[in-house]
Each structure stands twice: as structure tokens, then as C-alpha cells.
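Alright, structures below, take your time with them.
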Structure I
Amino acid sequence: MNTRIRLFICILILAISACQSSKKSLQLSAAEKSKIKEFQKLFPKKDSVYHVLIATTEGDMMVNLYNQTPLHRDNFIEKVKAGYYDSLEFHRVINDFMIQGGRPNPTKDGESPPFQGELIPAEFRTEAGIYHKRGALAAARTNNPEKASSSTQFYIVQRKPYTESELDAHGKERELSINETQKTLYTTVGGTPHLDGEYTVYGELETGFEVLDKIANTKTGEKDEPVTPIRMKMYLLNQPKMLR
């Protein structure tokens with residue numbers, strides 16, 4: 001392939017990408033565009049991490065994604081860009097624990113929904129101080145020996161701080177080895193220590209903790225599913241230059 005043909009293909013790809021991007025932008029309402037601009041003011045313009053707005057029927061939350069977990073980060077961004085999460089529900093909600101979303105809506109033709117069956121290799125980063133603190137964004141998973149993550153389902157930890165005696169009792173009950181960093185984190189910030197090293201944490205909640213608590217406190221029925229559906233829509237707020 002000669003240089004001119006390669007150059008033409010590159011230009012064509014960029015043109016298609018720009019066209020799709022502007023088409024998606026045109027689909028946003030004035031209110032959505034205004035909301036996005038307000039949240040973009042909350043972090044530096046040239047930030048090195050991704051920020052995503054999770055708009056829900058109960059309010060808005062913003063998360064950032066860790067660069068230390070690139071497989072989960074890139075997978076989540078791929079799903080956000082594809083619009084996968086738009087209109088889905090927080091289908092499993094347990095107060096003082098977490099809220100979970102990403103379960104696909106049933107398809108009309110009975111076919112398997114997109115991305116189902118995809119697994120992401122575990123990326124535990126406890127050595128880097130990444131734990132299941134309150135507000136942690138983490139990947140759900142099935143009971144598989146590799147502890148590989150679902151490519152679509154996620155949860156946000158809601159558990160508030162333990163007292164020292166509560167944490168000690170929890171550690172003994174679960175036979176956990178809790179270090180000093182975890183002890184400080186879980187007695188001041190909150191979180192779920194028994195999930196550390198079991199599920200991958202790949203981001204954290206930046207704003208919207210009151211929304212997290214509101215969703216967690218909603219009335220639930222069978223299988224911890226909210227009686228009144230809580231739906232979401234996600235917006236990618238930035239594109240770090242180093243991650244393009």
C-alpha cells in the first residue's frame with residue numbers, strides 16, 4: 001500500500017469519526033448540553049483521566065476512571081460511547097452496601113443482547129491503595145475462578161463508615177486481614193472491605209453522593225430490585241489527550 005492510499009484511508013477514518021461525533025452531539029437536547037458544560041467545569045480541561053456523567057431519574061453523579069486499570073477503563077468508555085447504558089436500570093440496590101446497574105433490557109426478538117458473555121481479566125490494584133471505599137466504581141462478575149469481570153454490569157459502593165468495633169467484628173466474621181490503610185479508610189470514608197481482591201475497582205464517584213444514598217434508600221422488591229425503576233444515561237465528559 002503506497003503512502004497516498006494510506007493517507008487517504010487515515011483522512012477517511014477521521015472524517016467518519018468526526019461525522020459520528022457531531023451526529024451524536026446534534027442528538028443531545030439543549031438541557032443535556034448545558035448539563036454537560038456544568039460538569040465539565042468541575043475538572044481541569046487537560047485532565048489525564050476520563051470523567052463520565054451518570055444521569056439518573058434520581059439525580060446526577062460523576063465518576064472518574066483509574067488509569068491503573070486500563071482494561072476496565074477502556075471497556076467502560078467503549079460502552080458509554082456506544083450508548084449501551086442509556087435507558088438501563090439500577091436493577092439491584094442494597095442499602096448500606098451498593099447499587100448495581102448494567103443489566104441489559106430484554107430484546108424484542110429474543111436474541112441475546114449486545115456484549116453479553118464478554119469477560120474482562122481481573123485488575124486488582126490493592127497494592128496501589130485502590131480499595132472498595134465508599135463511592136468506588138467496580139465491576140460485577142459471575143462466580144468464575146479467574147474472577148474475571150462482566151463487561152457491562154457495574155456497581156457503586158454506598159456503605160458508610162464502620163466504627164472500629166464494627167470493622168473488627170466484620171473482619172473476624174469474614175476472616176479478613178485488614179491493614180492499617182484499609183482500617184483508616186473504612187472507619188473514616190466507609191466501604192466494603194470483604195470485596196477487596198475479589199472484584200475489580202476501576203474508578204470512583206466524584207460528585208453525587210447524595211444521589212447514591214437516595215438510590216440506595218429506594219424501596220425494593222424481589223431480588224433487591226427497585227419497585228419504581230431508576231434509569232440512567234451516561235455522557236463522556238472529556239477525552240484525555242494521552243489516552244487517544
Structure II
Amino acid sequence: MFSFDNMQIPVAHREVEATLRPKWQQLCKQLGVDAAQTATIYRNLIAQYTGETRHYHDLQHIADVLAVAEALSDEIENAAAVQLAIWFHDVVYETDGNQDNELLSADYAVREMSRVGVSDDLLNTVHALILDTKHQARPETQDGCVIVDADLSTFAVDREQFDRHSADVRREFWHVDPELYCNSRIALLKSMLNRDPLYYTQTMHERYTSMAHANLQHAIEQLERGDLSFTSG
């Protein structure tokens with residue numbers, strides 16, 4: 001029996017955790033792993049994504065990315081690998097700029113899931129997929145394109161939700177000087193706005209590029225004014 005004994009889940013995250021729990025159990029079944037053997041792994045994942053420093057890269061982000069990947073299921077080659085990579089892709093997330101979060105997250109995934117018998121071949125794939133979320137180059141695989149698009153799907157949401165995401169990202173970098181934050185964030189968002197294509201999968205490219213571009217332009221113009229008012233309230 002899958003055990004969640006002594007799990008400490010912050011109230012704000014309980015609802016989304018309840019929706020994610022059966023997805024984790026189903027993924028374990030796909031992987032041929034006894035879910036009960038992953039209880040500690042799961043608890044540690046939840047603890048990471050609900051930590052007090054997590055505002056954007058949190059449990060809701062995992063739920064959102066998994067939902068988009070599910071919507072892109074017709075374009076996925078290895079669903080189990082993509083789902084597992086999504087669960088782990090931000091498990092390590094520090095904002096001091098002195099470590100490689102994606103590499104550490106990928107290594108963490110391999111280390112933890114190898115303990116419960118997931119094959120080396122699948123874990124090598126998961127490792128590569130997590131590294132794709134660095135967003136530094138076009139992924140070499142179709143599934144890499146899927147996870148990258150799913151991770152960036154939060155650019156293509158309604159303006160109110162987009163502004164909430166922007167505020168949550170800023171909260172994760174609260175310690176960074178406002179001017180430095182604005183300049184760094186502008187550079188990142190411009191690189192995304194100028195990337196062609198922004199989204200690699202057919203579905204995301206055709207349906208969501210325009211919305212994402214509009215949101216990115218909005219955020220850039222706001223930051224160029226030094227306007228961080230979206231972080232209040």
C-alpha cells in the first residue's frame with residue numbers, strides 16, 4: 001500500500017498535491033515500480049516543491065507542466081520518461097546563481113529512481129530531458145521539444161495569470177537588486193521573444209505563440225520602465 005504517513009504538506013499546497021498523488025502512483029505503475037517503494041522519494045519531492053522559498057517553481061508548476069504534456073500526448077514518444085523528467089526537473093532550484101540547477105536535478109532523478117529499479121536506459125533519457133529545460137538550444141529529440149514547450153507554456157496564459165507568475169518569479173529572487181533583476185529578466189525574456197520558433201511542437205507553435213509573444217512583450221516593456229508593481233498585492 002502506498003504510504004503517506006507523516007507527510008507534512010503546507011495547507012496552501014494540499015489541494016494540488018491531492019491531484020498529483022494518483023498521477024505519481026500511475027507513473028510508478030507505468031515504470032513497473034511498486035509505488036510503496038517510492039514513498040520516501042515522493043515525500044522528498046513534495047517537500048522540495050512546497051519549500052518556503054518556492055513561489056513559481058513549486059508544486060503547482062509541476063501540475064501545470066504535467067497537464068500541458070498530457071495535452072501534447074499525441075506528440076510524445078516516451079510518455080513515462082517525459083512525466084518522470086517533469087516531476088524532477090526543478091527539484092533542485094537555488095537562486096544564488098552559483099550552481100547548475102538542471103544538472104543537479106537530473107543527477108538527483110537518476111540517483112533516486114535507480115534505487116527503486118528504474119532502468120539505466122530510461123534514466124539516461126530522463127537525465128537528458130531535464131537538461132533540455134536549460135532552454136539553451138533546440139532539443140535533439142521530440143520528447144525534449146515536448147518538455148521544453150510544456151515548461152514554457154506559462155508564457156501562454158491569460159494576462160492576469162501571467163502577471164501572477166511574474167510576481168512569483170520575482171519573489172524567488174527577492175534578494176537581487178531591483179535594477180539588476182530588471183536587466184537580467186529583460187535579457188532572458190528578449191531571448192525568448194526573439195527565438196524562432198518559441199515553441200517547437202506543432203500544437204504549441206500553432207495555438208500559443210501569439211499569446212506568448214504578447215505576454216513577453218508586455219513584461220519586457222514593464223521591466224524596461226523599472227516597474228515592479230506586479231509584485232505587490
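Here, each number is a calculation from the coordinates, and none is a lab measurement. These figures come from a predicted structure and were not determined experimentally. Cβ atoms are built from the backbone, for glycine too; each structure is taken alone.
When relative contact order in percent (Cα under 8 Å, 6 or more apart) is calculated, the result is 18; to which of the structures I, II does this value belong?
II
Tell me which of I, II gives -9500 when you compute helix-only ellipticity at 222 nm (-39500 (n - 2.57) for each DSSP H run of 4 or more, over all residues; to 500). So the calculation was done on I. On distance in nm of label points 7 Å out along Cα→Cβ at positions 170 and 194, which of the structures labelled I, II is highest? Top value of distance in nm of label points 7 Å out along Cα→Cβ at positions 170 and 194, among I, II, belongs to structure II.
When Cα Rg over 2.2 N^0.38 Å is computed across structures I, II, the figure 1.10 traces back to I. Figure out for me which of the structures I, II the number 162 belongs to, where volume of the Cα convex hull per residue in Å³, for residues 34-177 alone was derived from the coordinates. The read-out was computed on structure I.
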